[in-house]
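Structures are listed in the sections that come next.
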Structure P
Amino acid sequence: MEKRVGVLLSGCGVFDGTEIHEAVITLLMLDRAGATAVCMAPDIDQHHVINHLTQEETGEKRNVLVESARIARGDIKAVKDIKASDLDALIMPGGFGAVKNLSDFAFKGADATVNAEVKRILNEMVSMNKPVGALCIAPATLTKALADKQHPEITIGNDMGTSAALEAMGGRHFECTVEMAHVDKVNKIVTTPAYMLGPGIKDIAKGIEKLVDEVLSLI
């Protein structure tokens, strides 16, 4: 039976939404493995919009679901309409949207809060013993969503400031290189540093491929 894997997006573009390379590689690896990707995003306003040419704020308003639909080629659902029972696993690509839109970790660090629907779906997945993957900075939102109960093992690579914040939120950080994926076997959580380390798309692809393989093997 074909595996259905949620791909939780946070907009479109590294500085204010989903990291596009990470999302596309995730979708490619899922498709190659014969899994069906179920793209989703919260139906909320982005925290802000960044001009990716100048990296300056524009003052525009954009919707996270509408922007994420660009990556999903229009085939996307609002997170509120998805239950863990609809999925076999879930993967969160990175990009600043994962910590600006799915949570506010980018601004509040360990004092962050997580979007209510994002927190719900992540907790549902883990409570039903279904695997969750997170790339790049997305483990910060995952950790905050689960920290009250699970104390997940995660990696964001080797950034000391970020890893300290993750541990302050209840996570247990493990240093990894870009081609590695760390597996928390108890909670069925898989994480990889991706562009937290880089440096290039060929490098992050190695870790993302391992993450997808590990997530699928845990189903």
Structure Q
Amino acid sequence: MPTTPTSRATEPEPTAWHLPPPHTADEDGIVGVGADLEPGTLLRAYRSGLFPMPIGEGRRTVLAWWSPDPRGVVPLDGLKVSRSLRRSCRRFEARVDTAFEAVIDGCAGEVRTGRWITPAVREAYVRLHELGWAHSVEAWTASGELAGGLYGVAIGGLFAGESMFHHVPDASKVALVHLVALLREGGAALLDVQWTTPHLASLGAVDLPRPAYLDRLCGALTLPLPVAFRAD
């Protein structure tokens, strides 16, 4: 399955914001609100075990920084691939980074509680993609239509999954199967999915206590970036 990596990742200007440590999170998993979505802020957050997600609606929307406990992860050796999903994998062509903006737009258009991919969030991750840090994995039909996909942030051996969508049944699952294969082949160590939803649990996602997650994150960040997400 062909891949098309983005340009080599460029380290942005460091953020001037102080982000609270993960263990200060409240019972909902929020460590604080405010700051910005500049590339340097986002990368510091992921490296610290945090991720952004706006809360509220309309003019009352504020940017929150999260460290849920427990944390959802997909073990790279524990993905559950059913017989029907294996058949679906043969129906699609998987690609990397050939339609990042279409993928994030697909995720933003999903019908779900609270559409947290605001225009500002979209712009922030497109910038991260242009710098080589944010990536999409896509499932395409035989006729060349984008059927589904996912996107997230890759730092060393960490892939922080942000969202996924599908227009065709199983397409987002196929993208996840391909992502896990790329991470395993590339020597990655951690696939973060934030929360273990019933859908993700059916695919093998498990909960990690915050201390265990942060320990695995520390190790993952020392690893090289999988080749699928870097330029030759």
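Bear in mind that the values in this text are calculations on the coordinates, not laboratory data. Computed from a prediction, not measured in an experiment: that's the story for all the values here. Cβ atoms are built from the backbone, for glycine too; each structure is taken alone.
A few points about this structure:
- In this comparison of P, Q, the computed figure 1.4 for distance in nm of label points 7 Å out along Cα→Cβ at positions 15 and 95 is attributed to P.
- For 19 (relative contact order in percent (Cα under 8 Å, 6 or more apart), calculated) the corresponding structure among P, Q: P
- When semi-axes √(5λ) of the Cα gyration tensor in Å is computed across structures P, Q, the figure 22, 20, 18 traces back to P.
- At a computed 1.1 (distance in nm of label points 7 Å out along Cα→Cβ at positions 135 and 207), which of P, Q: P
- At a computed 3.3 (distance in nm of label points 7 Å out along Cα→Cβ at positions 23 and 39), which of P, Q: Q
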